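Several structures are given next for inspection.
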Structure P
Amino acid sequence: MRQVEDAHWWFDAMESITARLLDHPGGSPVRAALEAGCGTGRNLRFLSQRYPQAGITGLDFSPVALGHCRERGHHRLVCGSVDALPFAPESFDLVTNFDVLTAGSVDEPAALREFARVLRPGGRLLLRVAAYDFLRGRHDVEWNIGRRYRRTELRQKLTRAGLVVRVSSYANTFLFPVALAKRWAERMFPPRDETSDLQIGAGRGFTARALRTLLASEGRWVIAGALPFGLSIFVLAEKPASDENQGATISQGLRPSSTS
């Protein structure tokens with residue numbers, strides 16, 4: 001992932017869609033943000049560029065992944081689990097979690113409760129997860145995808161965790177038929193090579209640019225919740241603001257002391 005993520009159409013396009021969702025009106029001003037499952041650091045770079053005045057914290061269970069983040073120049077890092085976030089309640093205005101909730105090792109109900117706990121009133125959670133159990137394939141084994149979701153199911157689980165869903169949509173819809181055909185072909189004719197999905201269209205060639213443009217163009221429909229199916233699901237949820245915390249006091253509060 002570290003070798004290809006800075007020059008791969010899929011990461012570029014997903015970042016474009018993420019930016020549209022973060023532009024959705026409402027929510028608290030972002031003074032402190034958490035990338036819960038920061039991997040090798042591309043999303044930390046994106047958040048740091050988008051919110052240059054905010055404290056951006058990266059958390060990951062893997063010391064190896066955090067080492068790559070340090071090589072990128074990120075130092076506000078914590079080694080820990082999304083199941084038990086080592087931060088005080090109401091520490092962040094934004095929590096992002098991209099394709100981590102799907103990991104088989106994650107305690108999903110605990111993680112969702114933790115995301116809600118560390119958000120300030122009016123703070124937002126942006127999730128991206130893999131869709132549909134019937135799309136399971138070699139990709140899931142390679143990337144430790146232990147669960148896939150349907151949009152309605154994910155909305156219900158976020159509601160039970162105490163969050164209000166503002167936007168929810170499938171994504172990567174235009175390429176859905178291609179991916180479905182690939183999954184069926186893998187089951188009928190198991191591949192013998194070890195080619196990773198990340199190698200498809202890697203680089204900056206014509207194919208990569210075309211795929212990036214196609215996927216990024218979905219952003220206008222994702223923000224409207226208008227895509228009825230896809231390979232991924234985005235959800236933007238918000239922690240309700242209680243009456244006594246509404247207004248300017250929503251964004252006030254101390255940054256977590258454990259993130260240095």
Structure Q
Amino acid sequence: MKYCFIADVHSNLPALEEIISASRKFLIDKYICLGDMVGYGPYPNETVDLIKTLVFTSCGGNHDFAAIGRLEKDDFNKLARQAIEWTESVLTDTSIKYLNTLEPSKKIEDKFEIVHGALTNPLTDYIINKWIAVSNFKLMTTRICFFGHTHIPRIFALNEHNNSPEIIDIKINEKIKLNIDNFRYLINPGSAGQPRDGNPDAAYCVFDTDDCSIIFLRAEYSVHQIQQEMQRLKFPEYLTTRLSLGV
């Protein structure tokens with residue numbers, strides 16, 4: 001079984017469409033979204049509609065929940081809050097209904113689990129280093145947990161024989177074999193719609209359960225296309241320009 005994981009699309013329809021196109025060569029069986037479908041970008045309803053038809057399952061993110069009133073906006077920075085408020089004003093009843101069906105974490109067929117932020121707090125906590133990862137490893141009920149929220153591709157691994165956490169080096173388009181007999185893994189595919197690792201290309205990953213391997217991928221898309229729409233809608237300049245920089 002081949003799963004394609006996408007996270008943090010943030011209403012970036014061109015990026016999502018390019019991921020779908022580029023991932024076809026892997027003969028994906030199921031797509032999974034790790035939350036934050038909306039927020040920041042100008043295509044919230046189109047993004048939700050496409051994800052609804054595409055994915056096998058999804059979890060909800062903090063931006064998704066804030067846009068439908070399930071999470072307070074007070075803890076968001078000014079630009080994020082402005083984007084959420086705009087999103088809230090344009091969401092259709094159909095989009096709201098779908099976002100309301102989501103939970104921030106779930107287990108998938110006893111194979112692995114998914115969460116938007118972290119198992120310590122599924123909506124708001126960030127897994128940003130191996131010491132924070134340790135707290136999440138303790139809460140895992142499977143060998144692998146996929147997460148998003150940080151917008152940075154990463155694998156944290158915990159060797160259960162010596163309880164020592166590590167960060168596995170990632171190279172784009174290079175297959176990584178996972179040793180689930182001796183390790184637990186926390187895996188972030190990076191952000192599809194707003195990468196923050198210095199690479200503006202849309203990020204995603206493919207997990208193959210047959211050989212227990214994962215490959216991290218990037219899809220180049222028309223950043224200019226979404227920036228034009230954001231400018232037309234008078235989005236804050238920083239939210240527009242950051243897409244070109246991958247920050």
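Values quoted throughout were computed directly from the atomic coordinates according to the rules given, and no laboratory measurement underlies them. Everything numeric in this text was worked out from a predicted model, so none of it was measured. Cβ atoms are built from the backbone, for glycine too; each structure is taken alone.
Below are the figures for this structure:
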read-out	value
Which entry (P, Q) yields the derived value 26, 17, 9 for semi-axes √(5λ) of the Cα gyration tensor in Å, for residues 166-229 alone	P
Distance in nm of label points 7 Å out along Cα→Cβ at positions 62 and 222 - structure with the largest value, from P, Q	Q
With relative contact order in percent (Cα under 8 Å, 6 or more apart) derived as 27, matching label from P, Q	P
Comparison of P, Q by distance in nm of label points 7 Å out along Cα→Cβ at positions 86 and 150 - largest value held by	P
